[in-house]
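Each structure below is given as structure tokens.
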Structure I
Amino acid sequence: MLKIYAVIDTNVLVSALLSRHHDAATVKILDYLYDRIIVPIYNDEIIEEYSSVLRRPKFNFSEGTVCAIIEAIKKGGIDSRRIACNEQLPDPKDIVFYEIALANEDSFLVTGNTKHFPKKPFVVTPAEMLQIIREMASPKQSLLSEPCARYGKK
């Protein structure tokens, strides 16, 4: 079974929950997370960010919805440590997402704000992540479909 390891930026979850379109890229990312095709990678800081942001009154998400998403991430995901880096990001709160992705070889960072992160092959938009999943699920996988090839590793 196909498994893609990814750190999911909070904005992807918010966009998925706010979307009225079941075929939106962010909604599909959440679907793949629930289907366990995407294996979320997180740590306590990321879970705290999810909890805090998803409970903001302006979003009006139900407590049940917030708890279900966090539980799905914790149950189906991997609790990981960070690898410190020297990158300076526009929002210092984003560094944890980047460092968790760095700590896990062949993982991705899925974000709606790629401009907030260094331009790296593993930092992808939800739409790019869907394309990667399609390529990896295809029976005609090419060398470039392999995660290690995307990172330039041998």
Structure II
Amino acid sequence: MLTMKGKYGLKAMVHLARLAPQELAAGLDIAAQNQIPKKFLDAILAQLREGGMVEARKGKGGGYRLARAPGKISVGDIVRTLDGPLAPILCASRRAYKRCTDCRDPRTCEVRLAMTEARDAIAAVLDAKSLADMAAAGAGQKKPPPGKAG
């Protein structure tokens, strides 16, 4: 399940994907326009910066922008950066595999096999969808900032 951190991170990344190239967005603006608590957003953006997806400039005129083109950032990468492995359980994860303590044989474990199939399906969708795809999908439904008439 996608956490609120993951959901808010995706919303913030779509916001940044809709900026003109090299344009910066203030954290306060991102938070206000996407109904994200500012303090929570700051932590999310810091994690995305550490993951190499966001750049930050401090000071007057500073803000955030994408570190790479939106077409080069997959939704799966964003979710993994913020929420960890896509697999429902660690024994089904490719990147964070950990054998279950109660497992006799991971090669034949019915639970692991089913969860591996679920992980593959989720990864196929999220890794095939780019941030640019997400930004384009809802572009026509963009809401005006709070307090401004559309």
Structure III
Amino acid sequence: MESDLHQAIAASGLRMTRQRQTILEVLRQSPAHLDAEALHDRVRQHDPRVSLATIYRTLALLKDFGLVQEHRLGEEHGHFEAAPQAPHYHFTCLKCHKVIEFQSPAVQRVVREVAAQEAVQITNVHLLLSGYCADCQTKVETEE
């Protein structure tokens, strides 16, 4: 995947910087979906000179190259993750805001069927489910 970044950057005529590499590496290593400020905090542990503006510019660049995905996860601001190898989807708890990732072959089948039926090329699929996780559901039921 690192060679993907090098190739994409080189093809666009841009330079591969240590800051860009660090930002992508922090995203790849994070089990959580990070917003720009949380990403900035983590990247600054590796390189304190990285500005928040650099984070935003690099995220936009990495999104354009398909190496990073942005998700809203029920909030006004985006959360970012390195592009996964396999498609996955998100469930967000309305109470504790826990994010659960899951895969669904059924969703993939529907996407393929829609693409064939409508003769379209689907490039992005966003499925966000929200509700209450098992812990919060128990708490909500006991409050009633």
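Across the set I, II, III, distance in nm of label points 7 Å out along Cα→Cβ at positions 77 and 109 reaches its highest value in structure III.
Tell me which structure, out of I, II, III, gives 17, 36, 24, 14, 7, 2 once P(r) over Cα pairs in 10 Å bins from 0, in percent, for residues 53-132 alone is calculated. It must be structure II, since only it matches.
Bear in mind that the values in this text are calculations on the coordinates, not laboratory data. The model shown is predicted, which means the values in this text are computed figures rather than measured ones. Cβ atoms are built from the backbone, for glycine too; each structure is taken alone.
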